[in-house]
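Take a look at the structures below.
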Structure 1
Amino acid sequence: MMNKDFDTFMSQLQETNQTLDFFCDFNKIVQNVNDIKLSLCMLNSLIGAPNLRKAVETIWHRDRTAFDVMEILIAVRDRGNKKVIDTKGRCVPLSSFFFDIDGVMEYLESTGLAEVLQQQKIKDLVDYVFGIETGLDSNARKNRSGHVMERMIARIFTTNNISFRQEVYSSEWPEITNVLGDDEKRFDFVVQENGTTYLIEVNFYNSGGGSKLNEVARSYSEIAPKINAVNGFEFVWITDGIGWRSAKNKLQKAYGIIPSIYNLTNIADFLEVLLKTN
């Protein structure tokens, strides 16, 4: 059992768990650009065109589907669901502007793209869209943040040659199902070492969210004693983040109930437990 010192635990909580690869998923960005690269290359002929409508007509007669990617030129990616008001005051799907040449021209002129293209403020649409995709990808950071902690813990386990499984359901063990009842629980990690099956939850909170944090602490405080009462099983909670400062009392209560609570600073203590007979 770990040497429990709650004040030390609180002092170790980190402001962020974001590594440099958190900010942009360049593999996804490159893939998104490559998926429409041929169309963008065709649309490049609009840049600096002395007669924009004629240039649009040339592309249209060669491959009208090239215009289907034009939503991304105004940083919209919605698979045809976005609706806007056209010059006649009608609410129409954004994609409807690409049904004919007049619609394409209205789109270019009303968005301001016509001026941008004719004045050559953009040199290459492929590079331009790469920048747009990078900006849109930053909006996905919230979705990525929920997985950053899991990736960190997986990396730590892998580095230390600890075998693990991820996203494992409690129904795998009848004895755990018996103590937890009908509610099926999914554990972030499962590690089996030293004759013990460690059922592990991990999370990180860099900002306060009182009710959510309180519920997490309460929930784990309830299931930990039940799991630990089953021979050969132990519940482990790895959590971090200064968001816990807003729910310190709840965390302190859980800290007194759950024997194995770790953060990113003292996770080495847990590794020592796992590796002691390896």
Structure 2
Amino acid sequence: MSIKKIKRMAGLTVLNLIFIIICLLALIPILYAVSLSFCNGGSGLSSDLSFWPKDPTWKNYSAILVEEPFLLWLKNSAILSVGTMIAAMGTAVTAAYAFSRYRFKGRNGVLQALLILNAFPQILSMFAIFRLFKTFHLLNSYLGLIIVYAGSMCIFSIWNMKGYFDTIPVEIEEAARIDGAGSGQILMKVVLPLARPAIIVTSVMVLIFVWNEYLFSTTFMMNEESYTLAAGLYQLQTSDYSRSWPLFSAAAILVSIPILIVFFCIQKYMVSGLTAGGVKG
């Protein structure tokens, strides 16, 4: 074995060890939150840093599910997340395909305008959106928040999907058109199946954004019956600062479980190259 190859292997080994250490360090807050959620004491801030509770108990999880309206918060977040995902992706997929395949007047200007709009902080539009919602009676409504979320995530989704559509060889569509397929058939039966990994991953990223979003949900959903999971967690943390940390940790773990399940289900799509080798010759 040559010296150059040995140095390369040693460098890769050191790099892998560094990444492993970083991953382990990133797990420390999560492990501590899990440990704190099983604590039987009061304040987590006054206790020693320990990854194994002295007297583990399930009472924090029971309190969240029984004594707090956690399932109502879960329902609100699920409705907003799924509704936003459908609205944003339904718009983004068709718009991204048009931007990828067609050359029309103003195309580049529109794409640049979308980037500029995405560069502005969302908080700048807060007052204007609040006034509009108050005028059209959209406060404390799913529809109003879905419109805001879909508008926010549609720009990201369009650019993400356009980049993927650009990698799909045009020759595949031309072959389908020669066989007699129309534009709608090509999109539904050829392009979208090839773009399934990008559609799934982008949809999940939209869902995660809405699932974790806090600013808009606490501003436009002011009734307790309309709280999302993020707003509910904030309410738990502020209701009793000295006593609620184990309860807060249990709620945070429960909030994370659906997202973890989704990630495990789509992990095979996270890194995908289904279009590679799509055209032979």
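Values quoted throughout were computed directly from the atomic coordinates according to the rules given, and no laboratory measurement underlies them. What you see is a predicted model, and the numbers here were worked out from it, not measured in a lab. Cβ atoms are built from the backbone, for glycine too; each structure is taken alone.
One of 1, 2 was used to compute distance in nm of label points 7 Å out along Cα→Cβ at positions 76 and 228, and the result was 1.0. Which label is that? Label of the originating structure: 2. Looking at relative contact order in percent (Cα under 8 Å, 6 or more apart) for structures 1, 2, the greatest value goes to 2. Set 1, 2, criterion mean count of other Cβ atoms within 10 Å over residues 4-11: the highest-scoring structure is 1.
1, 2: which one has FRET efficiency 1/(1 + (r/R0)^6) of positions 180 and 204 (r between Cβ atoms, R0 = 35 Å, to 0.05), as calculated, at 0.50? Computed on structure 2.
Which structure, out of 1, 2, was helix-only ellipticity at 222 nm (-39500 (n - 2.57) for each DSSP H run of 4 or more, over all residues; to 500) derived from, given a value of -14000? Provide the component values of the computation, followed by the final result.
Details: 1: -14000; 2: -23500.
That value comes from structure 1.
Look at distance in nm of label points 7 Å out along Cα→Cβ at positions 28 and 148 for each of 1, 2: the largest one is in 2. 1, 2: which one has Rg and Dmax of the Cα atoms in Å, as calculated, at 27.0, 80? Computed on structure 1.
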